[in-house]
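Alright, structures below, take your time with them.
Bear in mind that the values in this text are calculations on the coordinates, not laboratory data. Quick caveat: nothing in here was measured; it's all calculated off a predicted structure. Cβ atoms are built from the backbone, for glycine too; each structure is taken alone.
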Structure I
């Protein structure tokens, strides 16, 4: 029924609306498995979205650098960057608001956020404390002058030592919750360099030229080297972890007021480092993820 109503409505969302009475057939509430008949009149009254706000929370943060303009934070794996439906609390923004005042250019749920990384990706983020910093850091991202390097543990082995993936990205037409390489999508470029080879996996450095949603995850899967542990774009049988083995290891930008180039690096999370050590010793911890 979801596809008959709106391609932007997921099947589970449509089922919830049917159960709550937001979707009626002939002015009557029906079960989600009701088979639509010719002549049925379907009415949809979407429920009002729950308002989102970013409330300061006393959450421990790994602050790598801070001054009166910017904060550089090392986000742990498993933490969402900003509030969203289903994640109203416990996000990085909630913790940052308790810690400091942030730029107010963005909406109330994304103050100071210049760029994001996925919930189960760890690593460095730059955050703006002032509107001046927000404008400067955002402009650097747009101009592709900021430095963003990731370490990724991927499936398979490479014959080459480096490569460039230039493939446009857009929402997957078959699954709106995923991104995919789509003709006519947004320009996206990822450069990669082999760091260390194992029997069935490879540690690579990925350097972003653009910053699209799930870019590295989709691009690596596109060249048949999905990131280990990725529950969305990777295979069912993969390395045991806490999500994808992807870490924003290096971040660089020109300071908004001093003009100084600042470069930061963050060590790999313990589970990532421990997995590499096991692979070096020939221990393969693959299992069925789902």
Structure II
């Protein structure tokens, strides 16, 4: 059962969008210097290395892992192996601001998956708010020309980001509504670090597999520099360890539907960081889309 949203939880759920906005910006900076899928593999390898001293106790009972391997593999595939790799791939043709505005469609997918898979019927205000957010996303994808949607003229990165958000929605619901063997009374005695370390370990299997495929079919290669090292350190600590910890705690407390609306803050931070670091000024349709997204938040949060 979800709990009321408090100021502490609101601040906690604001941290992931800030860190993920930074992830989108540095992901754009990494274009041409790092293969996107391999970057994701190195990111989570470093994250597990940093997390190991805190979370290694979770690996002392192999039987508990074997019993839950299907669930943990699915979490690893959706949360570590798919979402971030798709985002880095998307940033090769999409801007950080576009990518994060498309991320604002997450309430639509959260509500839809909750209704179809978990019997969580959305309220009317939630549907209206999600519709406004989706309208803002369509405005971004069409580059301010709605007729472009009829011609299906999409930038490949935009479609990849939509697919990434869909995987994130499933990941969030799996955290909030785990199977019986992961619910209180049957779940192993894992703290947050142990649970995240286990997810990361299973996710690395998927990351490594996809990075191997990328190496075989792509000409992209590493271009090492001090900037590349700093980017890898940032994505391993901020968007990985800190953001996933805050998101997991927030989703488990208030539920995926409420938490998903905080993702809409990501474009705000992305616009600020993009202007400061990339010199990418937003266009009029970004402002219009953000207005629709904020309207969706206001409508959905009213009681």
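Worth pointing out:
- With mean count of other Cβ atoms within 10 Å over residues 29-36 derived as 11.8, matching label from I, II: I
- Structure with the greatest value (metric percent of Cα pairs over 29 Å apart, set I, II): I
- With P(r) over Cα pairs in 5 Å bins from 0, in percent, for residues 165-236 alone derived as 3, 11, 12, 20, 19, 14, 9, 6, 4, 1, matching label from I, II: II
- When helix-only ellipticity at 222 nm (-39500 (n - 2.57) for each DSSP H run of 4 or more, over all residues; to 500) is computed across structures I, II, the figure -5000 traces back to I.
- With relative contact order in percent (Cα under 8 Å, 6 or more apart) derived as 14, matching label from I, II: I
- Given 17.1 for mean count of other Cβ atoms within 10 Å over residues 197-204, calculated: source structure among I, II: I
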